[in-house]
Structure 1
Amino acid sequence: MPKFMQTLDESVYQRLKMIAEQRGITIQELIRAVIIPEWLSVQGAKYEGRALTEIQCPICGKKIIAKSDEKLTEEYDKHIREHAEEFKVLKKMVESEEKK
């Protein structure tokens, strides 16, 4: 089985760690079982010209459904941006706790 090594920015690593802990899995399991399959599904569909009508968020598990590729991409991006905002709030909370 092929193997590879990946270097991550500290903030990306911390986000992945938090998501993995919430799911009760390791970061490696999160990347292997959730993130990579999700990315391949989205990218594969784009390259193969298949219609994407449904996708599941790898962070919270919410299913996003749309009638067209463009609308699905728009809704998915919007949903992921909401998670990004949540992470910013959590990061500020953690930083303020660390200062105490």
Structure 2
Amino acid sequence: MDKFEIREQVPAVADYIRIRLEAGLSRKSEQAAAIGLKNSLFSRLMQYTRKSCPPTAYVSLIADHNTTEFYRRYGFTPTEPPMSAGMYLRIHPELP
């Protein structure tokens, strides 16, 4: 029997495309593959969050503009002033 190793990591785009083809799935463009991999990372992060946080946890998110629909898929709700507002602190403002 072949020995398998399971690693929790995201493959490179080229590897992802190759694995899809070897599995008999359709080919994805590099751009589509990169987007799909990015989304799967967030899905995994949300799985971990839901499993690890207590039921009373409150998860905050600061996101780029025009990404509301992406985050709604994972259960996030936009904040509404004056009820709440997002804030940030840049520890080293001189860094990009």
Structure 3
Amino acid sequence: MVLAIYSNELKYGLWVNEPEARAAVEKERHRTMTLPELQNYVHGYDRLIDLISRPERKASAKEIQKIEDLRQRAASELNARLEVQHSREQRKPKGFDFGL
């Protein structure tokens, strides 16, 4: 699924909206990833490590280590987010939900 974060068009030689593409890209680049996005990000590193480690790729130990380091940083962030989520779920009151 492709999600547009910004769109604009020229009509009669003028932009319909003020050009804001750069601001839109910067905003998207700096936002916090959602939990599913972060999980997919880590999974992408897992796949990349599998691919780069294949003998026919002839990756150097330095290349492989760099990818593993990036994967570890992403996994650490994911684990921290999961711990926060678990902690919040544990603090929810137990009992009946009256929908209030």
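Quick notes
- Structure responsible for 11, 29, 32, 20, 7, 1, 0, with P(r) over Cα pairs in 10 Å bins from 0, in percent calculated and labels 1, 2, 3 on offer: 2
- Identity of the structure behind 40 (criterion: percent of Cα pairs over 18 Å apart, for residues 26-73 alone, calculated), options 1, 2, 3: 3
Read-outs throughout are calculated quantities, based only on the coordinates presented, and are distinct from any laboratory measurement. Just so it is clear, the model here is predicted, and its values are computed rather than measured.
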